[in-house]
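Chemist: Okay, got some structures for you below.
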Structure P
Amino acid sequence: MLLIRHDGKMRLAWGVGLIPLNLCFAVLLSYRLLWDLRIHDTIYWIVIAFMWADLILDFTTTVKTGLKVLNDWRSVARYHLRRWFLIDLLAAIPFEYIADLTDSTHWGLWLLRILPLLKAFKVSTVIRDIQGHLQLNPAIMRLMTFGYWFSQAVHGMAIGWVFFGGSPKEIETSPAKSQWVIKDGVIEQVTTDAEVREFTHSEIYLRALYWTVTTVGTVGYGDYSPSKDNNKQIIYTIFVMIAGVSMYGYIVGNVSGLIANLDAAKAAFTKRTEEVNEFMRIKELPAGMQSRVRDYYHYLWETRHNIQDETILKELPHSLAVDVLIHLNREILQKVEFFKNANEIFIREIVNMMRTEVFLPDDYIIRQGEHGDCMYFLSSGTAEVLVNGNPVAKLGSGSPFGEMALVSGDKRTASIKAVDYCDVYKLQKDSFDQLRARYPEFDARVVAVMEQRAQANKKS
């Protein structure tokens, strides 16, 4: 049986949609249970259909548990039968419809109508899976989780407030009025009775929600308060106040930190630039030089978000690090004439030897007359070739340069100057010589390219 990938787009989209769906399901179910509303309208059947779809998808999707992926139906079925199957099944069975058909008030059926609320706890697993697959910022995921459970808690407290009779059941729509009238030639005072109407269920819930938010938010305007003669309401209010203070403390103590850590790389970059600015101030560097240093760090942020490849790759196993390097450098390797049609072993060796460098506009990458100890491959940006200070050519992405001095042993015959920001890969002479000695086909290609360039230089 062909299973859906657990990290596929379809499954991830379903998981994201399941979070608000579960919240709506819990609110709708508890709201109707509160007043014993056995309604099976279109919304109800849509929710039930989604619950069945979620149950079926669980059994037709691969599962990643730890480092192992379960990709056969039997293993997946055994996994779910031990976990969420019973809760998912209870949530999918239309107990409201059954209760309405049978007109039953048996406590067992009432309990079965409550048990599907346990599906709300499945969201924690869903959020964890989304985090694992999408690699979202952990701070964002914590905010999402907190927002979900805060909504559930506020709704549950409002339901409890109604259950204990905290919300008014009726309202005075027009207050009593007194007026003087002339009746049979006699002036009399006539008082009209106040008009009173009952709140609807939604109006009662709205006022309960209002009371809960003001209480949890430590505002408590006092327009809705527990009856002084009702001990249950007073006790319930005490617990809600304690919960509200705890939530408020959590929000104040953690949300500010979560927001600050939404972008850990940006925070680290800001701290680093502050250190660099302080260093330049103490050392009294010229203003122009300070500007170039800041430009360099801003370029690193814009292109790499202050993340150094070498730092990450050092922590990976060697084989995996090489695979990552090949993926990152595949485009540049395909553009360089030296490396065309090279075998896999050669590619895996050379990516380990290359190092990245960044040059700012007007920086000299190499200078004419200096001894050559390395060659470069231009990854991005534009550079120009200068001979005796005069521009003779421009180099684009994928262009190698500086290899002539490595082959001949002579000094650099031209300068290479960055026109704009340039990312380059640097290959040291000892690494270059090792490659030529180990791979005769690479050495032959180098010689052929050198001969072509020598002939081109004679013609020019």
Structure Q
Amino acid sequence: MSLIKSISGIRGTIGGVTGDNLTPIDLARFSAAFATYIAGEVGEGRRPKIVVGRDARISGEMCASIVVGVLEGSGVDVINIGLASTPTVEVAVTGFKADGGIILTASHNPRQWNALKLLGGNGEFLNAEQGAKVLDIAAKEDFNFATVDNLGKTTTADYNKPHIDMVLALPLVDVEAIKARKFKVVVDAVNSVGGVVIPELLRQLGCEVIELNCEPNGEFAHNPEPLKEHLTEISACVAAQKADLGVVVDPDVDRLALVCEDGEMFGEEYTLVAVADYILSKLGGGNTVSNLSSSRALSDVTAIYGGSYEASAVGEVNVVAKMKQNGAVIGGEGNGGIIYPELHYGRDALVGVALFLTYFAAKNMTMSSLRASYPQYYMSKNKAELTPTTDVDAILAKVATKYSEHRVTTIDGVKIDMADGWVHLRKSNTEPIVRIYSEAGTQQRADELAQQLVAELTA
């Protein structure tokens, strides 16, 4: 069982001992800390307002009850939007002109996990400095709660429809073109909030929808991380139903994976590549950003349109910061996360679906043919479990020195760029592991690079 405190929030397993797990006491402490932080940002004279939304995890309702109650007890007005995706909460914060937001979701983690993800008044995740302030406040022993006459009040709202409407209204989303194609789409929402919004979005785009695991009951039908090995059911269904494509989202709907008509994966790395190709083609070029663990294919596509590609440290807040710095028109993460600033600075599978289908509608080809039109790279994703005695930083420093003849980047772990591929090693911010991602022109070479570094880490 684990409790992981980071600048972006607190994540842990439900139940167990306080301070070692995500217990009601820990939920209360971090909710109070965030309320204290937001109140300090707002200043005296106005009551803070915070949006709260959650995915469909079994623990979600319990967690939301505690969080909302503590916020009220801290003198904060709450807008409880209930079952809502991470990007929906993000746009709701700005839509309601709130001072912050809390998303109750552990993203792709298994069912026993939950988390508080923290947003500022801009609807974006807290940066390192802001997150550190919340952690510092949480470390204090006492909080100053509101008196009975100053308790906050809670209102409820549904922001799923406004979010869908915002996506459909984007200038580069061609609703009529998508409707004309009458796509047949299989959706796997892993029994979370994606089942609430993705089928509805697709139906408004004129698609025939076949639902898999779309009941938002929190009983994940398979490992919730949208990787090929977890998606055998939808792959078989797409082929059997002769669907045009499959759409897969994670429990909080900030990651998008696609399935080709033959049941093969389009590749989560290529979700961003395809959407970027569409955006850049319409704008006549532009800058792009992804993180260090993302495919080279985005850089290749960006270069075709004369734009500049840059890589950030892993983490949405880092990608967003680099996008703002470089004026990127599209960006995201290779795990299927699309960030389209025209709507908001956050990974958003709804935006990804609508933009991709607009692009696909204009193509007279199958999904597999579209995938084959992009640079062919293959990725290997591995991880090594940490032990309490492992000095990971020292090991990574040795790796950087050993491979210094290649281009080495150390802004986030160690990334080694070679002529025929790359490998990136970094400590996870959300799990007690080291992630080892590699990419090359063949799967064999990508696997070899990964295993070579795994062996050096565990030697």
Structure R
Amino acid sequence: MTLIASVSGIRGTIGGEINDNLTPVDVVAFAAAYGSWIKTKHQSATVVVGRDARISGPMVQALVQQTLVSLGIDVIDVGLSTTPTVEMEVVRKQAQGGIIITASHNPKQWNALKLLNNKGEFINAEDGAELMQYVNDQSYAFVGVDALGKISVVEDALSLHIDAILKLPQVHVAAIKAAGFRAVVDGVNSSGGIAVPLLLEQLGVKVHKIHCTPNGEFPHNPEPLKEHLIDLSAAVTVQHADLGIAVDPDVDRLVFMDENGLLFGEEYTLVACADYMLQSEKGPLVSNLSSSRALADLANDYGVKYHASAVGEVHVVAKMKDVKALIGGEGNGGVILPALHYGRDALVGIALFLSHLAKENTSVSALKERYAAYVMHKKKIELSPSWDADDLLGAVATAFADARVTTIDGVKIDFDDSWIHLRKSNTEPIIRLYGEAKSQANMVAKIDKIEAAIAAFVASV
């Protein structure tokens, strides 16, 4: 099955059969449900719509926008854009919602509708449950010809987003310009190929672009992981660059490479940005349960509080608001700076990271040496139909009752020198296992213990 509808949106592969793939019928139905839900919240409604550079993007955007128009909703079309840009535009235009047409790090045959509320933030579970009632009931009320919505095109959303970043007091434009950085950018032939070079050029960074033509033909798997960034690594060394920068197709995830073409580590993007922020202002830090302990270590070094949320941007944002976090995000390279907006934003992450490098007058490799070195491990555990996933997780928690166990999102087991986190997938019949330790041997030992606990559960079923 390649069509997944949930409280956070709808995603699937283009083409195929209705209700089994992301067909035009499915796009219209979900957009109609979202628009109908928005209309129950507001007397009149405007929705911002933008997309990444996927081949199917213009088609899906046209279907979404005209469906909203048919419901009497006005549309602000920002066209080819980034997820954080659309989020900020919802706030700037005082719109009642937003839709970002992107399947994030999924391959080119995928597309999706990511849904925002009137704060420019992803809708929460409660709102999503209400929305899904419209999806299930298909109760849409389309308006007559005299009440149709209108579409207006906005062309300066990205430039205004970048301007807002440059005006942040935390971003030291002069210091970055004086440093004379050389950077290689991999935009995975999507929106980042436009957005990242635009930001860097205004920061005085000399840019060498690879895969920056926004045609949706991804030159490699679009998830910005080490094994997918071979071209970036080679280009950094050939160009004698100070760093490499890679983003995902909708520019909310960010990873760096050092001057030797070695990955800085997606888990350390947020750590480095938080380190920089804490040097001038103290405040709590937030990441999700599956993110590196290096952020908690950093918080301890600065004498500030660290808080962990359930996995998912909406949960991170809720926790950040609750504790009034200085900065937060996720270990997948997502940086959230409340001083700008409550959303993962690769562009502001780049500006903070370069400010850090410039002010410290150091290299990317030397900066990495400052942070606690951890080994991260991620795997999938296939679920048998005869297993109850909740019972399995409960059995694991019981088996490690002598450790620190957290159950707000699956089961996380914290040991003094490592941790393991298991949680059910929302989209596949699997349990995701994340782990981290100071050494590979330690990591393997902990995973062996977890797998022994799972085997004992299976034997008892």
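Read-outs: derived from the displayed coordinates by stated rules, not from any lab. Note that the structure is predicted; figures quoted are calculated from it, not measured. Cβ atoms are built from the backbone, for glycine too; each structure is taken alone.
Chemist: For distance in nm of label points 7 Å out along Cα→Cβ at positions 231 and 367, which structure out of P, Q, R has the highest calculated value?
Modeler: Largest calculated value belongs to P.
Chemist: Comparing P, Q, R, where is distance in nm of label points 7 Å out along Cα→Cβ at positions 351 and 399 highest?
Modeler: Checked P, Q, R; max of distance in nm of label points 7 Å out along Cα→Cβ at positions 351 and 399 sits with R.
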